[in-house]
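Read through the structures below before going on.
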Structure I
Amino acid sequence: MLEVEVKFRVRDVKGLVNRLRGFATHIGSNVEEDHYFNHPCRDFRDTDEAVRVRVYGSGRVTVTYKGPRLGGEGKVRVEYNVDVDSADNVINMLKALGFREVAVIRKERDEYTYGNYTIYVDKVDGLGDFLEVETLTNDQGIVGELVKGIVNFTKRMLNIGEDAIEPKTYLELIMSKVNQD
C-alpha cells in the first residue's frame, strides 16, 4: 500500500479548523510521541527511510517502517505498521539490536475525514502548526493525479495554496533545527 501525503504549513489554525468542521467529519484528538531510530549498518538519512515507534495518548503503540520516497510532489512511500503492546519493550529491543534513537517528536493531532482523504491538523512541539492530507493507493501510476487532487482540495476547500506546501518530514525539520542550534 502506498501512502500519498501532502503537508502544508498553517498560519491560521483556528480558521482552518472552522472550515474543516463545516464539511469534514472530526474523528478525534490525540497526543502522539514519535521515537525515530537509525539503522546500525546504514544511515536512514542517506537511504530516505524511517523506523518510528509511535506512542498514542491512549496508550496504543505502533511501530512503522517507511520506505524511500518515490519522487514527485508530496510524500509517497511504502509504509508498514505493526501494533505492539509496549513502547518500552520495542524501544529497548531496537536499541539492543543496535538501532540508535535520533529524535523524539511530540505533537497534538486532530483527525478528520472527508471522502477518500484523512486530514490531520498538527501542532508539533518546536515546529508549529501543519495540515497533512493523505490518501492510500495500490496503483503507483495514479500517484501524480492523487497529489494534484490533494493540492486542489486544500486550495478549494481550505483556502491553503501550493505556496504553503512543506516538502520535509517532521523528522527532517527537527533534525535541521537541531543542527542549526
Structure II
Amino acid sequence: MIPSERQEQILRWLQDEQTLTIDDLIQRLDVSIMTVHRDVNALVKSGQAEKVHGGVTLPTVHTAPHAALPVCRLCGIAAPERTKFIISTQRGQQFFAGTAYCGILLMHQTPDVISAMAKDFLHGRMINARDAVYLIESEVALSCTPSTLVFATKEDAQKFQTGFEGQLMDFEQARDYLINYAS
C-alpha cells in the first residue's frame, strides 16, 4: 500500500475502534515501526488523529483555554467568528478553521469531507464554501496569510476588492492557489 492508502485504512479502523496501538498497526499493515510512525505523524499533522501513549486515537474538538471559540484545526489559533470555516466529514466529525485559508487547506488534507461552510465576511451568514467567492491577498490582515476572505456573491466581493484590492477567485481557483502557496 502507498502511504495515503495506509492512512485511510488507519482512519477507517479508528472510526470502528476509537484507539489503536502502534504494535497493532505494525501487525495489521505488515510494515515497519518507522512506517507506522510516519503515517501516524501525517494523520496527526493534518488534524485527523491524535497521538496517545503507545498509540493513536481519533481527535476531539478542542476549545482555546479561557475562550468559547473553537481552535483552528490547522494552525491552532482561536477561530474568530467573522472568518469561521467549518468542515464536516462522513465519519460525523466536525473541524474548525480560523480562516478560509486554513479551511481550504484542511479540506485538501481531509479525505472524506461531505460539507464545508464559511462565514460571509460582509454579511456574517454561513454559506457553502464551494459556492463562495474568495478575495485573496487583500489589504485586510488576518491571522493566517495570505489573507483569504469569503463572500456569498461576486458583486459583494468586487465591491470589497475596490477598496481593499486582492484577487477574486471561485472555490477551485482559490483551492489551487492556496495549495500551491502552502507548498
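If FRET efficiency 1/(1 + (r/R0)^6) of positions 2 and 34 (r between Cβ atoms, R0 = 25 Å, to 0.05) is calculated from each of I, II, which structure is the one that comes out at 0.75?
Structure of origin is I.
So Cα extents along the principal axes in Å, computed for just one structure, reads 48, 35, 35; which one of I, II is that?
This value belongs to structure I.
Figure out for me which of the structures I, II the number 1.6 belongs to, where distance in nm of label points 7 Å out along Cα→Cβ at positions 106 and 122 was derived from the coordinates.
I
From which structure (I, II) was log10 I(q)/I(0) by the Debye sum over Cα atoms at q = 0.16, 0.18 Å⁻¹, for residues 10-97 alone calculated, if the value obtained is -0.67, -0.80?
The structure behind it is II.
From which structure (I, II) was relative contact order in percent (Cα under 8 Å, 6 or more apart) calculated, if the value obtained is 31?
I
Work out the source of -11500 here, i.e. which of I, II gives that when helix-only ellipticity at 222 nm (-39500 (n - 2.57) for each DSSP H run of 4 or more, over all residues; to 500) is computed.
The structure behind it is II.
Which structure, out of I, II, was mean count of other Cβ atoms within 10 Å over residues 114-121 calculated from, if the result is 17.1?
I
For FRET efficiency 1/(1 + (r/R0)^6) of positions 50 and 138 (r between Cβ atoms, R0 = 35 Å, to 0.05), the calculated result is 0.50, so let me know which of I, II that is.
The correct label is II.
Bear in mind that the values in this text are calculations on the coordinates, not laboratory data. Just so it is clear, the structure is predicted and the values come from calculations on it, not from any experiment. Cβ atoms are built from the backbone, for glycine too; each structure is taken alone.
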